[in-house]
1. For the read-out helix-only ellipticity at 222 nm (-39500 (n - 2.57) for each DSSP H run of 4 or more, over all residues; to 500), a value of -11000 was computed from one structure; give its label from 1, 2.
2. Quick check: 20.4 is what I get for mean count of other Cβ atoms within 10 Å over residues 46-53, calculated from one of 1, 2. Which structure matches?
3. If mean count of other Cβ atoms within 10 Å over residues 134-141 is calculated from each of 1, 2, which structure is the one that comes out at 17.5?
4. Determine which structure produced the value 34, 23, 20 for semi-axes √(5λ) of the Cα gyration tensor in Å, calculated from the coordinates; the candidates are 1, 2.
5. When mean count of other Cβ atoms within 10 Å over residues 142-149 is calculated for each of the structures 1, 2, which structure yields the highest value?
6. Given 17 as the derived value for relative contact order in percent (Cα under 8 Å, 6 or more apart), which of the supplied structures 1, 2 does it correspond to?
7. Matching task: 2.3 is the computed value of distance in nm of label points 7 Å out along Cα→Cβ at positions 70 and 302. Pick the structure from 1, 2.
8. Taking mean count of other Cβ atoms within 10 Å over residues 206-213 from the coordinates of each of 1, 2, which one would give 25.4?
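Only the coordinates and a few stated rules stand behind these numbers; no lab work does. Just so we're clear, the structure is a prediction, and the values are computed from it rather than from any experiment. Cβ atoms are built from the backbone, for glycine too; each structure is taken alone.
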Structure 1
Amino acid sequence: MTNAISRDEIFQSGTELVSVLDFIRWSFSLFNGSDLFYGHGTDNAWDESVALVLDSLNLPADIDKGLLSGRLTSNERDRLCDRIDKRLNQRQPLAYLTNKTRFANIEFYIDERALIPRSPIAELIEQEFSPWLTEAPESILDLCTGGGCIALACAAYNPNATVDGVDISKDALEVAKINLKKLELESQVKFIESDVYSAIADKKYDLIVTNPPYVDAQDMSSLPDEFLHEPELALASGSDGLDCSRKIIEGASRHLNEGGILILEVGNSAEALMNSYPDTAFTWLDFERGGQGICMLEKSQLEALASELTRVNLAL
């Protein structure tokens with residue numbers, strides 16, 4: 001890291017600053033001179049600095065510029081210095097420092113018990129999964145729901161749908177329940193502790209959507225430090241990144257209604273997925289706001305895949 005500065009030095013320098021703008025300019029200089037990784041809410045040092053400072057002072061993003069010259073109290077300076085230190089030296093992601101994240105234009109609570117949402121699936125939710133679904137889904141399953149962002153966003157954009165959010169992590173589901181109460185969607189959404197489909201019996205859905213763990217062993221060994229604050233359970237998925245995705249694909253047809261579809265995110269493990277199922281014609285989705293590694297499979301495709309796997313297993 002360039003321009004290293006210790007926690008003590010941060011607090012000492014903070015005493016020399018006066019205004020909101022002072023701290024934005026100073027934190028930007030520190031962040032811009034470091035090797036921080038962005039991608040958990042912002043994608044550059046300036047936006048990161050502005051967001052961190054304004055949130056720490058309980059100020060809105062559209063702050064009146066006249067307030068930027070406002071003087072800070074000693075407690076406010078200490079809070080800012082503490083957060084700057086944690087972001088700069090401990091590499092804590094911005095969203096964990098503010099306990100706020102946005103997904104599909106909705107603000108969610110987040111902490112280190114759950115993955116910070118950043119999936120392009122948000123764009124699909126906002127578009128109501130058009131053109132892949134021709135009718136609004138009445139029942140939706142979000143597998144590996146984490147903090148519940150996909151499940152709750154699906155409910156918000158589909159007010160007539162019921163949504164089940166499933167995760168193996170009790171800790172992540174506690175975060176999801178905080179968001180459930182925050183967004184007042186208890187009548188639509190239910191969170192279930194389950195290893196993929198194990199706790200939902202024979203229930204079927206019009207749509208299964210999932211952003212499961214998909215980081216392979218090689219990528220896990222070289223992740224930026226910011227990712228190490230996120231639950232490993234929500235990231236790592238075996239040597240090729242597909243341990244969880246295989247379970248999802250191979251069981252999906254039993255839990256889809258006729259005409260239903262599976263939306264699955266596998267990120268950089270897309271090539272490994274196609275190699276694992278060479279006879280399956282995956283539909284890979286494009287996104288206006290960027291993103292890749294998300295595929296769509298129809299129920300008929302999943303049924304054919306499951307039948308082939310059963311035939312192969314019986315032949316062994």
Structure 2
Amino acid sequence: MALPSVAIVIPTRNRHELLKRCLHPLISYVSAHPECSILVSDDGNVQETSKVLTGELRNVEVVQGPRKGPAANRNCGASRSTGELLIFLDDDCIPDRNLIAAYQNAALMSLEIGVFEGRISAEGEPSSFADAFVSNETGGYLWSCNFAIRRDLFLKINGFDARYPFAAMEDIDLHFRVKPFSTVAFLPDARVWHKIEQRSGWRIVRHHALSVLLFLHIHGPETVGRTPLFFLREAAKNLVWRGRQYLRKRDMTHPEQLLFQTWSSLQLALIVLFWRFHALIARILLPSCCSDCDSIHSVLAESDNPAIAQKCKADSK
């Protein structure tokens with residue numbers, strides 16, 4: 001049987017050096033396999049990105065993203081691509097040269113499986129509380145920076161939910177929605193190395209908390225198993241376990257980030273405890289700082305309680 005055709009979709013936004021670093025390991029395989037293609041969906045300046053990807057990277061197609069966040073950007077790339085199998089990578093990852101082949105062979109040998117998650121390894125070691133990275137060494141996660149899904153299944157679940165404007169929870173949402181239709185197979189040979197980057201400040205934490213609330217609003221806290229106790233445990237684990245871990249390594253840069261993350265978990269516990277009023281409490285504890293925050297608050301305001309919904313809409317004006 002022939003290998004399935006593949007479209008590698010990479011969302012980006014004006015990160016040219018990272019993008020080139022991601023693309024280089026893929027080019028030789030794609031050049032030798034006409035059934036494979038690479039499509040970059042850029043939420044930034046497409047003209048500049050196209051100029052950068054010249055010479056050996058000229059076979060990469062670049063399209064304009066919708067500028068509505070990474071979830072919508074991935075959907076845009078998928079809609080403009082062809083291929084039976086969609087492989088999603090992020091521009092801050094370095095893929096193994098065997099990655100595409102590993103996904104193709106798994107899709108060919110396991111026709112009953114619609115989703116495959118790849119291995120994700122941190123590039124280096126975190127050295128501060130503000131260092132952010134993604135890791136998936138043994139499976140169980142479907143992080144959007146490295147996974148593959150059959151196109152027909154992706155279309156069946158309507159892709160990523162574009163209501164998530166930030167790079168947070170959109171992959172967990174997709175994982176939750178895909179589970180009724182397919183098991184997720186872990187492929188350790190489909191590996192990427194994920195760049196560690198520093199993300200500091202309360203704004204980053206607030207955006208993540210709002211994304212979590214959006215996920216809970218869409219699916220329900222009980223349905224996804226997110227009780228107040230869950231978030232209290234997250235706060236304790238973050239403060240005690242993670243704090244002690246960094247103390248042992250004597251890496252205490254940006255300690256305020258640890259406090260922000262702990263405080264965010266406590267806020268989420270409070271909001272879930274009084275879930276009937278979650279939209280109103282979220283508006284008070286996590287006020288908007290940008291239009292993307294406003295978009296989440298607008299969805300949260302779609303409450304079953306008309307009085308609460310009316311109050312939230314009035315506060316947003």
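1. The read-out comes from structure 1.
2. Label of the originating structure: 1.
3. Working through the options, I get structure 1.
4. 2
5. Largest calculated value belongs to 1.
6. 2
7. The correct label is 2.
8. 1
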